[in-house]
Structure P
Amino acid sequence: MNLLVDRASALDLTEAQALMREVVDNDLGGYTPKWHTDLDDLAAAYFGDPKRSLFIARVDGKLVGTTAVKPCSLRTPPNPSWLAERYNDPSVCELARVWIAAAGRRQGVARALVRQATRWATREAGYQTVYLHTDTSAPGAEPFWRSLPTVEVYDARPDPFNCVHFEIDVDKLCAEGSGT
């Protein structure tokens with residue numbers, strides 16, 4: 001398997017959008033304008049701002065995964081105000097759209113994407129903290145995040161989104177695969 005993870009370019013956006021739509025439709029109950037508007041214009045959402053980026057993963061040349069980095073901006077509701085106050089800060093980014101096509105799962109793709117995006121966020125974009133939340137009803141989502149060096153910040157279940165919030169231990173994650 002030849003895995004390549006890199007920041008997306010304009011040439012990748014049509015494929016990335018198709019993959020993201022496939023995952024949102026097949027695994028997350030479908031497109032919801034309130035939550036998925038970035039999918040309508042990936043270039044506007046992730047290009048042109050040095051604090052935002054979209055990462056892609058290709059296995060043997062085929063695009064199989066995405067991950068986005070963006071400034072954290074949690075809405076209240078549905079999130080509790082203390083959570084938004086803690087993470088809606090210029091030093092905090094959110095990992096989003098960690099979405100892998102079914103054919104690319106269980107091959108280390110998501111882990112490689114998250115590691116690369118976290119490194120970029122903290123080393124190039126200047127973030128100090130990496131936050132994320134996950135829908136635990138998505139296939140494999142919760143076990144995946146718990147397999148990484150993360151700290152559970154808040155388990156919102158039972159909520160309509162089956163949501164668990166995490167913070168990544170940046171030092172441990174970035175050390176993975178680097179030989180340190």
Structure Q
Amino acid sequence: MKWTSHLATLNNKIRSAAGRIRHDGRHLNTSDKRMLYMGWIQSLLFFNSPVVLSTSSKSDIAELQTSCNAGIRAVIGLPKYGYADITTIRAKLNIPSVESIVEYSLQVAAWKKFANSSVFEYFGPSTRSRSNGNFPHPDQKGQRAMITDTILKLAWNRIPLPIKLETKLKTAKREIKKFLF
């Protein structure tokens with residue numbers, strides 16, 4: 001299965017779930033419809049974010065965000081079309097964006113891979129980047145930009161130092177979540 005067809009299927013599932021929330025949730029309050037959103041739409045994003053969404057283009061992510069916005073409109077009860085400040089509504093409902101979900105899954109995967117490595121034991125001159133536990137930026141030309149190791153090293157460099165120094169996975173996940181959401 002190609003990534004484009006996989007993303008198209010994911011978009012269709014999200015749009016379908018938004019329609020179900022609109023139809024089945026018409027007698028529910030907003031918090032109950034938000035629970036439906038989190039179960040039917042957000043779970044699809046979290047499931048697909050480590051592999052599929054981390055290598056997707058910005059236009060594919062924007063298309064998924066548009067599909068998720070249809071679900072947010074259904075939660076609030078807004079019409080399908082017309083202007084609405086979805087970013088503000090999403091913040092009030094405490095629903096993360098697709099980009100935030102992708103960044104969260106990348107940073108957690110990077111923490112799992114590099115937390116116990118010898119990143120801080122590199123010999124040579126002491127620089128700000130090394131003291132923050134950052135890797136030198138890998139080569140991102142051509143196909144090397146889509147290699148998992150490159151993506152995870154860049155995500156590791158975006159994690160704050162106190163989270164990098166954390167020893168427990170559960171605490172690190174919680175801190176990354178607070179940092180991003």
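The figures follow:
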read-out: Winner on FRET efficiency 1/(1 + (r/R0)^6) of positions 65 and 169 (r between Cβ atoms, R0 = 25 Å, to 0.05) once structures P, Q are ranked, highest first; value: P
read-out: When mean count of other Cβ atoms within 10 Å over residues 89-96 is computed for each of P, Q, the largest belongs to; value: P
read-out: Entry that produces 22, 19, 17 once semi-axes √(5λ) of the Cα gyration tensor in Å is calculated, selected from P, Q; value: P
read-out: Identity of the structure behind 0.55 (criterion: FRET efficiency 1/(1 + (r/R0)^6) of positions 73 and 145 (r between Cβ atoms, R0 = 35 Å, to 0.05), calculated), options P, Q; value: Q
read-out: At a computed -9000 (helix-only ellipticity at 222 nm (-39500 (n - 2.57) for each DSSP H run of 4 or more, over all residues; to 500)), which of P, Q; value: P
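Every number in this text was worked out from the coordinates using simple rules, so none of it is lab data. Note that the coordinates shown come from a computational prediction; the quantities given were computed from them, not determined experimentally. Cβ atoms are built from the backbone, for glycine too; each structure is taken alone.
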